[in-house]
Structure I
Amino acid sequence: MSRKGNIPKREILPDRKFGSIPIAKLVNFVMKKGKKQIAAGIVYDTFDIIKKKTQQDPIEIFDKAMKNTMPYLEVKSKRIGGANYQVPNEVRGERRLTLSLRWILSAARAKKGRPMSEKLAVELMEAANNQGIAVKKKQDVQRMAEANRAFAHFA
């Protein structure tokens, strides 16, 4: 049974401190069990740490990190004639941001032994310098898409 009509996208309001929608999305990604104030505190502490360590605008660092971790291509599995092919596709803007945030957060959560705000700050600074786990993940996804370029005609 299929649903009728399309589901409208939810409007995400800009965050209170910086007035930025990507930062609001980051807060939502950090949030667990609906505790948004705690998540916002973690994100704002992260930006304070970045400001202290780099003496630069943390929003610029965040934007640079996002740019360096957003994939342009990804592979999707497609079944054709009994065989599964990894078909490379371009990534839409919304999904690029989502994947980037997801990879940065999972990389930060993988690090152990420090508060989340410090781990997230380190990962964002590494991503801004084109290093770190999230950037490696993006490169792996891009490499996979390039390797399967022969199946692009299935898209």
Structure II
Amino acid sequence: MTAARGKQPAIYFAGSISGGRRDAALYRRIIAILKKHGRVLTVHIGDPALSGQGEAGSNCRIHDRDQRWLRGADCLVAEVTTPSLGVGYEIGKATEWGKPVVCLFRPDDHPRLSAMVAGSPGVRLVKYRTLAELERKLAGALARLRKLT
């Protein structure tokens, strides 16, 4: 990750909004884990008040703001178990821009991950079953990203 020495890396966390909010509580827990490793730009993804209708405001304003955040982030971490067009778009942009991307996936909860994510050479896929396993694997993945930059 490209954070300046001594400065916390900026992490863009992505999770489903319009694709379904059944994992909102999990997103809050993931965000808490990520905060141990850097500054999370998108804490609103874990907001229990955020419904599948998304946030108030124009689509263009939300798109442009999120693209600024993503472009300024040191890495993208996405929970991809619940399929989401928006998360897929963000993964595509991050890989296009050369950002490190970590995708989190629970194989027990979804039969198959899209080949466009699972097969991307720009994506580090982290499969997990429990929160403890996720925390351990995510810490390792973020540490490896820091060593690459």
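Values quoted throughout were computed directly from the atomic coordinates according to the rules given, and no laboratory measurement underlies them. Fair warning: this is a prediction, and the values are worked out from it, not measured in the lab. Cβ atoms are built from the backbone, for glycine too; each structure is taken alone.
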Inset, instruction - Match the computed value 50 of percent of Cα pairs over 17 Å apart, for residues 65-136 alone to one of the structures I, II, and report its label. - result: I
Inset, instruction - Figure out for me which of the structures I, II the number 17.1 belongs to, where Kirkwood radius over Cα pairs in Å was derived from the coordinates. - result: I
Inset, instruction - Taking mean count of other Cβ atoms within 10 Å over residues 33-40 as the quantity of interest, name the structure among I, II where it is greatest. - result: II
Legend entry - Computed 5.6 for distance in nm of label points 7 Å out along Cα→Cβ at positions 17 and 81 - originating structure among I, II: I
Inset, instruction - For distance in nm of label points 7 Å out along Cα→Cβ at positions 105 and 129, find whichever of I, II sits highest and give me its label. - result: I
Legend entry - Source structure (of I, II) for FRET efficiency 1/(1 + (r/R0)^6) of positions 57 and 73 (r between Cβ atoms, R0 = 25 Å, to 0.05), computed value 0.75: II
Legend entry - Which of I, II yields -18000 [helix-only ellipticity at 222 nm (-39500 (n - 2.57) for each DSSP H run of 4 or more, over all residues; to 500), calculated]: I
Legend entry - Among I, II, structure where distance in nm of label points 7 Å out along Cα→Cβ at positions 97 and 113 as derived comes to 2.1: II
